[in-house]
Every structure is written in structure tokens, then in C-alpha cells.
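Heads up, there are several structures right after this.
Here, each number is a calculation from the coordinates, and none is a lab measurement. What you are looking at is a predicted structure, and each value in this text was computed from that prediction instead of being measured. Cβ atoms are built from the backbone, for glycine too; each structure is taken alone.
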Structure P
Amino acid sequence: MRFIVAVATLLAAAAHADALLDTAKASFKPLPKQYDSKDNAITADKVALGKLLFFDTRLSKNHDVSCNSCHDLAKFGVDGEQFSTGHKKQKGGRNSPSVYNAGSHIAQFWDGRAGTLEDQAKGPVLNPVEMALKDGPAVEAMLKSIPGYPPLFAKVFGGEKDSSVTFDNMAKAIGAFERTLVTPSKFDTYLGGDEKALSAAEKKGLSTFISAGCLGCHMGEGVGGAMFQKLGLVAPVPGLKDLGRFEATKKDADKFFFRVPSLRNVAKTAPYLHDGSLKTLPETVVFMGKYQLGKELKKDEVDSIVTFLNALTGELPKDIAPPKALASGKATPKPDPS
């Protein structure tokens, strides 16, 4: 009799495991090797140029801020600060999201004001609080003044050395580089059919994540990032002043809507929310349960979900160290701290 019960228990467990994997496969997708674009073909030379630009502080007015300053590739694409530091030590009003796997997002920035990675690459360079260059022509003039850049732009984009150095081409190069920033994890191995890739505790966490209702917003290859959602969906968030997507669209229906964040590497990208107001993953899970799901999640449920979220931490790409040398030459104009 005990043998029969044991066999029945094993069969039930196997059936549950199969059902969980089937649900996961239907709800998520493994990460691609890179995020291709029909408008921006990825080539090795373009990616190499984009990496140079990503790390180059000369793209900022005072030559002290680069893309990597706020999206540190060695720190899972964030700087760990509530608000990043930009030109003249100014602080922005929203937390800098990770640049890793950003190609999976429906749009860029918390309010979705940039449709693509290439569009996004232009924003911080001209933002007076971030990198603070005046405009596109000013960016082009600065890049042309650095002897090492025109030949590289011409090699990637064709044409004459100076004519190939454009604001759009700068953004395409950075975008191409960012499209290669993908961090596969054990969860992708699991989605590929290897049930042993996740531990029993991680699979329990996945089951809890699904049953709690998190799947309503956090799905797809990014485990989020594929839609906009109202912050405070079932209960108003006290003190919420940021109007979110409304700032980009000016539509009343978009007030307090934000792009749902991807949960890839979420255990490594604190603090959380658009304003970086939540410091730890457990308190963020509790917060989301209360204001997005209308649930008071129990401690064991929170712990279980956090265990699953840790399984979304992926492997960083191998070639993310700062370039040994940037494009040669000094930019003009000189650094301007004003």
C-alpha cells in the first residue's frame, strides 16, 4: 500500500512539474542571442563603434559622464543609485533602468517616450540634467573634432569621413551595441525543456509567482517590459506624484501608467520602481501584491517569489570591460562645467 501511495505521489509531482513547465513555455520566452532590428543591421564593426561611444565621457558637456556612468555594465546595467548623477552633479527624477535585455521592451524610458533603443540613445546626450550637449549638430561637431571617430564612422556607415558622422549614426551604433547586451539565465535553460535547471524551491517560486497573478504584467522574454500598466492598479499609491506616461502622451488615460519593468536580473538592480523608492526585493514584492494585485502576500509567498526572481539573474556578456583605448584625440570644445 505504501508503495502504491509513493508511486501515486511521484506521478502527481511529475504531472505538476509538466504542467508548470507547459505554463511557463506558454507565458515566457527564452532570450534571443541578440535583438535584431530591420532598421539597424547589426555588424561587428557597428557594435564595436557603439561600445566606444557607450563608454566615452566626451559625449557629455563636461566630459565626465558616459552612458556607462548610469548603466554600469559591470553592475548589471545600473548604478545602484536612486537617481543617477549627471552634468554638474545634478540628479534626475527617475531611477535609471538596466540596459541589459532592453531590446525586449515595448518602448524605452519609464514613460515609453522613445520607441527604440536608437531613439533612446539620443535622449540622455541632450538632456540638460544628464549629459547636457546642446543639440544634434553640437554632438556631430564634437565627434568630428576627435580624429579617431570619422574613420570609424566611415568604415561602418560608408561615405566621406565627415558626412558619415551624424547624430542618427551615433544612435544607431550605440543601439547596435545595446542590442547585443543579453543575459541568459538558468530560467532560459528551463524554458528550453530542462526541468533540472531550476531547483525545487525555484520552481515553487515560479508556481507562486503565477498563482499570485504576477503573470498578468510580467510575461514574455523579458518577464515584463512588454506593456504599460497603471501603478496603483487596484489601490492608489500614497504620495504618487509622477504622472508617468502622461508626461509623454498628454492623454489623461495615461496618468500614472509606466512601462512594466523587466524582471531579468531584478535581484541585482535595486533600488526599485520608477522613483527608486523601494530598496529591497521582498518589500517590492509586498508592495506590488498590495497595490497591483490587491493581495496581502504572506511571508512564505514573498520568500518563494523572491527565490524565483533570483533565478532570473543571468550571465553577463564576456566583452563588457571598458575599451582599452577610446577613439584617439581630444574633443573640442573643451569640457564646459557651466
Structure Q
Amino acid sequence: MSAQQPTILVEGLRKQFGAFVAVAGISFEVARGEILGFLGPNGAGKSTIIRMLCGLLRPTAGRILIEGIDLTKDPETLRQRIGYMSQKFSLYQDLTVSENLRFYGGVYGLRGAALATRIGFALEMADLAARPNALVGELASGWKQRLALGCAILHRPAILFLDEPTSGVDPLSRRRFWDLIHDLSAEGVTILVSTHHMDEALYCNRIALIDHGAIVALDSPAQLKGRSLGGELLRVECVGPDRAMRALEKLPVARDVAIFGNSLHVLVDDASAAAGEITEYLRGQGIESVRATRIDATLEDVFVRLVSTESRTADTGSHA
């Protein structure tokens, strides 16, 4: 494989279950050692994409090349080069820590001294070196998470697929897990991770925003936040944000409006000029305690903006 060739190349990947389109013809590349995040709500198609890339689901259409090898033509060769960690960690709850590791090591063809060495590594990484005989079902979620990662990388895979790996895990364990991910990336492991946590997507080198099986944007976190909105953002706090949102939808200076908690995020061209106009307009509509403040965009703002734009474009096209 040449230095320029991507580790993963996906072209026109599509998955359809009957009339339902789960993945809608997506294309992307991933470089060696890169961490690519799939970010989107539950049901957006993230897990389906991961499972096709692992060879667990056959695509309806499209092509997947991993290290230059077509996944559909030589799945067995590629399965030895990849690691996969599912949402449920894929651990046997009634087996001990070491029994789980020995089982997965055997699945990957590890034997003897090589298996013992890798089990020792996994125990240290999972902080379970003192508890090899503990039943997995009795472990806290953070330990289960790190143990599942250890099982997935026992055979030293070049590519690692992580499907919602921090689901149901406390914030401290999530942070420690991402430290491990970055260590693997620094060693040259290519990592694809799906998540619905906006904050942890910032740990990825690039993010693919997924909605209804389609990639609505793909770039670094900084680039997504810096260029995707195409304007500046105001947080508008007031009494009755629902009513305020309906009112602002009629005001030209408010290019887009979305509810975030108990406030509104309003996209404008110039926050300094628009803040006063919006405040006075809402007060004139009988809305009380109005306060408009310029804020920096978050990934959630970008996602909401891009998805709403896609929806409007689709609606326009369907009525054309």
C-alpha cells in the first residue's frame, strides 16, 4: 500500500432493509492512525455503517476497501486485521476476566506465550491485573468497557471499530477510555468510533455528521464549528421560549432559530447589530425578560443547522 492510499476507502455504500434505506450511498476515506467519529442521534445509521465495515452486514450496494483489499471479496483475511467493540461490550458475564481474554485470544488464533503476553497487556490496560478471576458480571461499567477494548485489540489489529463504546459509562471512565484511544492512534491504529455524545466527538481528528443514513458534513471539529454555520450565534433567554421562537421566525435578521434547553440559539449575520434588534422586537411582542448574548457555536449547533438545511432542501426538491 502506498503512503498516499487511505487505510479505508468507502464508495457509494448503501444498505436497504426492504423499503427502508438505513445507509444512503455514503463515501469517505480514512488515513492510517486517524480517529474518525460518526456523530448522530440513535437510529441515524451509525451502527449499520460500522457493521458493514466489519463485514458483519453485507451492503446492498457500494464498495469497501480496507488496506487495498475489497471486503466483500476477501472478508476472512480482513477480519484478522480489524478489531470490533460493540455497544454491549460483547463480554461473557458469567466468565471471569481472564476466561474472557483467553476465549477472545483463541478466536483470534493466539496461543502459548503470545497469548499470555497479550493477556497481561490487556489486564494492565483495563486496570484489572489484580482481579483476573473476578466475574465480569460483577464489574463496574468502566472496567467492563476497558476489558472489552482489551479483548478487541488482543491480536494487534491495524484498524479498530468502536460502536457507541461509552454508552452507559460514567464521565471519568469515558475520559480514561479516550486516553487509551489516543494512545492506540499514536501507535498507528486507525480508529472509527460511533457516538451520540457531542462533547466526546471533539476528541476525534475528523467527524462525520450522520442523519438518516447520510453524511451531512465531514471535517475536523474546528472546521465544522468555524465554517458550517455561515454566520454568528446569539443565545436568547426569555420568558416563554416557544412563543419567542415562533415570533423570531418572522424576523428577517434571524436566519435560523432553535430551542436549546430553556433558551434559543439564533443564527444571524452580525451578532452585535442583531442583539439589540431582536431584544426590542421580542419585547414589542409582549415577551418578558429578554436577554441576547453572543456565543460560540457548538457541534450541536452545527448539527442542528445542517440537518435543518438538508430537510428544507429535501422538502423543496420534493415539491419542485
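Identify the structure, out of P, Q, from whose coordinates relative contact order in percent (Cα under 8 Å, 6 or more apart) was calculated to give 24.
Values: P: 24; Q: 18.
It must be structure P, since only it matches.
Please state which of the structures P, Q yields 20 when percent of Cα pairs over 39 Å apart is computed from it.
Answer for the origin of the read-out: P.
Work out which structure the value 21.2 belongs to, where mean count of other Cβ atoms within 10 Å over residues 216-223 was derived from one of P, Q.
Value 21.2 for mean count of other Cβ atoms within 10 Å over residues 216-223 corresponds to P out of P, Q.
Among the shown structures P, Q, from which was the value 3.9 of distance in nm of label points 7 Å out along Cα→Cβ at positions 48 and 112 calculated? The partial results should precede the final answer.
Numbers: P: 3.9; Q: 4.6.
It traces back to P.
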